[in-house]
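Chemist: Following this line, the structures themselves.
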Structure I
Amino acid sequence: MRIEEFFSDLGACPCEGLAGKVENAWGMVNAKNAFLEIKESKIRGSLHESVVVRGKVEIGKGVEIDPFAVIEGPVKIGKNTKIRSCAWIRPYSWIGEDCVVGHGCEVKNALIFNEAKIGTNCFVGDSVLGKGARLGSGTILGNRRFDQAVIHVKFNGGKISTETDKFGAVVGEYSRIGANVATNPGTLIGKHTWVSGGITLSGFIPGNKFVSVKAETELADKPEIKLKKEDMKGLR
C-alpha cells in the first residue's frame, strides 16, 4: 500500500527522509525511533513550572507546555506546538511543528506531522497522523488486540501483517475525525477523509470519503415519573 495514499506533503514529516526508508505508512511508527537518539536535552520553548520532564527531550522555539503536563523522553516536539494541561507525552513520540495536543491527552510512540491537532482527552498510541489531521475530543486510536497477537491491516480483501503487536492507526493528511470515535488496531484512513463522531472504525478507509452511520431516532410515549431525591438507603 503506497505511502501516497495517506501523505502528499512528506516535507511535513518531522523526521526528514523517513518515508524513503519504509515500504508502508505503518512502518513509520517504529522506523522513526532510530532517529530519536538525543545526546543532550534542548529546551527552547516555554514550560510551566509544574511540567514534569523525564529523560532526554528536544523542545523547539515557541513551544508552549501548559501546567501539569508530563514529557517522558526520548521525545521531540517541533517549534510553535502547543501542549495543553495534563497531557502525557510518552517515550518515542515525535511531534511536528505548529501542532496542538489537547488537555488530558496521552500520546505514545506516535509520529505527528506538522499542523496536526489532537482534541481533549484523546489516546494516540503507536500511530501516525498526517499534516493537518485533526482528532476530535475523546478519540481513541486503539493499539493492541485483546489476544495480543500480531496486528494485520485489511486491504483489497486480504490481510497484511504489520509484524508488530502494537499498532494503532494511520490518519491521512487533512483527515478529520469526529468526537468520541474509536479505531481498532490496524485502521488506515486515507487523505482528506472525514469521520462523523461516535462511531468505531476498522480496516482501510480510502481518501476523500465522508464516513457516517445512519441511525433513526425513535420516540415512544412514557408515563410521567417524578424522580426521588434519595435512593433506598436514603443517600443522594
Structure II
Amino acid sequence: MNTFRDYTELEDTIVDWMDRQDIRDKIPAFIRLVTVDSSRELRIPTMENTVILPMYADGTSIIPGDLIETISVNYLSIDTDGTVQERTTLNRASLHEYNNSREGEGSEAVPDSFATSKNMFKVFPLPYSKDTVVNYRATNKTIIGHIEVTYYVLPTTINEPDEDNWILEISPEIYFYGGMMHSYRYVRDYESAGFWEDKYNKAIQKLQGSVNIAEWAGGPIVVGC
C-alpha cells in the first residue's frame, strides 16, 4: 500500500472501499479512535519526547497533556545561566510517601523520588512549605527547581484535509485498516469488522516487531507498507 499524502486521501480511500458516502462525516471520529487505540499498544522511539518542566514550592509540576506513559523523570540542578549542573534520576514512589515527606520540617536534600496525582508530578523530599493545592494546582507559584521528563507521547490527531502524522507516514495501513474496522462496526457488519480488526492488529504487531528487531540489532528501522 502506498503512503497516503494526507488525511483527505485516507478518508477518500475508506469511503471508496466501503462504497458508503453516508459515513464520510463519521470517519474523523473513527480516525481519532485509531490514534488512541494505536497509542495504547505501540512503544517506539518515534513516540518519545523530553520536556523540562518548572517545579513549584510544593514539589509539583504539571504533567504534559499528551503524556501516555512516563519513561524517566530527572531532577535538574540548573545554574543561573541556565546550564544543567547535575541530573538526578527520580524513583517512582506512592502518593502516600509524598504526603508523609511533607510532615514536619524538611531538609535541603536533593529530591530523589516522585509520585503522581491527577495531572501533577509530585517530587520529594523538599523543604517543608505551608502552601496549599487547589483544583490540583499549587497556589504558591514560586519555581524552586526543574524536572526533566522523558515520556511516550500521544500521536498528533489528524482530521483536517492536509494533516498527517508519523503513523500515516511510516505505517499508513494502521489508519486504513483501523478506519475500515470502525466503519464496519458503525454499519453493524461485524464479520467484516472482524476481518479488518485482524489486519489492524497484525499491522500494529508488524510495526512494533520491526522496531524491536532494529533496536536489538542496532540497525535502522525499516517499515514495509
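Every number here is computed from the coordinates shown, using simple stated rules; none is lab data. Computed from a prediction, not measured in an experiment: that's the story for all the values here. Cβ atoms are built from the backbone, for glycine too; each structure is taken alone.
Chemist: In terms of mean count of other Cβ atoms within 10 Å over residues 64-71, which of structures I, II is highest?
Modeler: With respect to mean count of other Cβ atoms within 10 Å over residues 64-71, the highest-scoring structure among I, II is I.
Chemist: Of the structures I, II, report the one carrying the highest value of mean count of other Cβ atoms within 10 Å over residues 88-95.
Modeler: With respect to mean count of other Cβ atoms within 10 Å over residues 88-95, the highest-scoring structure among I, II is I.
Chemist: -11500 is what came out when helix-only ellipticity at 222 nm (-39500 (n - 2.57) for each DSSP H run of 4 or more, over all residues; to 500) was calculated for one structure; which of I, II is it?
Modeler: Of the options listed, only II reproduces it.
Chemist: Give the label, chosen from I, II, of the structure having the highest value of Rg/Rh (Cα atoms, Kirkwood Rh).
Modeler: Largest calculated value belongs to II.
Chemist: Hey, another quick one. If relative contact order in percent (Cα under 8 Å, 6 or more apart) is computed to be 29, which of I, II is the source?
Modeler: It must be structure II, since only it matches.
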